[in-house]
Structure 1
Amino acid sequence: MSDTALYAPAATDAASFVSRPDVTVTRAAPLARLAFRGDAAAAGKAGAAFGASLPVSPLAANHVGKRAGLWQGPDEWLLLAAPETVVEDVPWGLAKSLSEEIATALGDLPHSVVDVTERNVALIISGQGAARLLNAQVFLDLDESAFPVGQVTRTLFTKAEIVLWRTGPETFVLECWRSFASYVEGLLAEG
């Protein structure tokens, strides 16, 4: 999977706030984010409407171009979408249109799709020291043999709930609630 097709650095001078020889932490540009819940039939139709099938295996992500479905639980997924072009109302307009397309495709099939675009922010942690930096606050084995490329999990970063996705051998994306971002960023900067 390409690290850059979905997540791109934010277009600000302060996007990279940790820059060391072995690790860089960069704020990601905004994405459209949807929280989707439904059974297997609903997930199949939602994935087709979204443009990336929703994984049914635990800890899995399915990434197709500028779309990704991240498994969060047996009936729960985080859907991520990057805009095809830069326009003023993206990703908010994109989240609205994707939500409507999914709802239309599912019709009366029980499901929930909620726009959570403003809830989360993403940080891109990359370099040889990425796993080591994260392991100061995340109590998971992040060795590639235990947490391979493509694996995603919801876990804790000290006291903040995060979604952690390994997108490359030395690259992780950390999604956290916007209200916890300065706390998480501060701990990473202290690293």
Structure 2
Amino acid sequence: FVMSSPRWFKETLYPHYSQSFSIGSVLWSAPSELQHLDVLDTPALGRVLVLDGVVQTTEKDEFFYHEAFAHVPILAHGSAKKVAVIGGGDGGLIREVLRHSSVAEVHMVEIDSSVVDLCKEYFPNHSAGAFDDPRLTLHFSDGATFLESTDHTFDVILVDSTDPIGPGESLFTTAFYAAVKRCLAPGGIVVTQNGVPFMQMDE
């Protein structure tokens, strides 16, 4: 991302479209084995998680995303007991999934353990204790590899991926969606993060 003076973050989202906001302080900035991680403290959005220069989540408005992502498919299914979350290392999505007492088992698959560790420290309200829920099994693996090899089937599969660059690129392939289909139980529902359709036609 571009850090301009005085302390502004700027990210180009799509051709001819970018966003920027002021930065109060940089709380963390370091590479993991897979990507560069930044945590920014901002006046407008609270803490912001940035991976490889791309905003992933913010304290102020994350609930819009995570609540809709989790509750709509689980309620639409009607009797979901087993849920897979691919990605979602900040913990916000599993927090909402685990609000459903009918859900007996959640498998979360995150490729970068550093994201989970960082978000537990800097974004504790995102997960709100969900990482300690006994119904959760956490797998540090590529999501595509996990679904291709697992014997589990799921009532709901939620793909909370990054954009189709970097570590999350494998989650945008035909092989991945074939694996998703194989792992869906009869009557199962899959929901994916697909960006902004009218801005990201290729995605």
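Check the numbers for FRET efficiency 1/(1 + (r/R0)^6) of positions 8 and 152 (r between Cβ atoms, R0 = 30 Å, to 0.05) across 1, 2 and tell me which is largest.
Numbers: 1: 0.95; 2: 0.10.
For this comparison of FRET efficiency 1/(1 + (r/R0)^6) of positions 8 and 152 (r between Cβ atoms, R0 = 30 Å, to 0.05), the top structure is 1.
Given a value of 23 for relative contact order in percent (Cα under 8 Å, 6 or more apart), calculated from one of 1, 2, which structure does it belong to? Let's see the in-between values first.
Working: 1: 23; 2: 16.
This figure was derived from 1.
Output the label of whichever structure in 1, 2 has the greatest value of mean projected area of the Cα convex hull in nm², for residues 32-143 alone. The partial results should precede the final answer.
Working: 1: 8.0; 2: 6.7.
When mean projected area of the Cα convex hull in nm², for residues 32-143 alone is calculated for 1, 2, structure 1 comes out on top.
For which of 1, 2 does log10 I(q)/I(0) by the Debye sum over Cα atoms at q = 0.07, 0.16, 0.18 Å⁻¹, calculated from the coordinates, equal -0.20, -1.07, -1.33?
Attributed to the structure labelled 2.
Readers should treat all values here as calculations from the given coordinates under stated rules, not as data from a laboratory. Just so you know, these numbers come straight off a predicted model, no measurement behind them. Cβ atoms are built from the backbone, for glycine too; each structure is taken alone.
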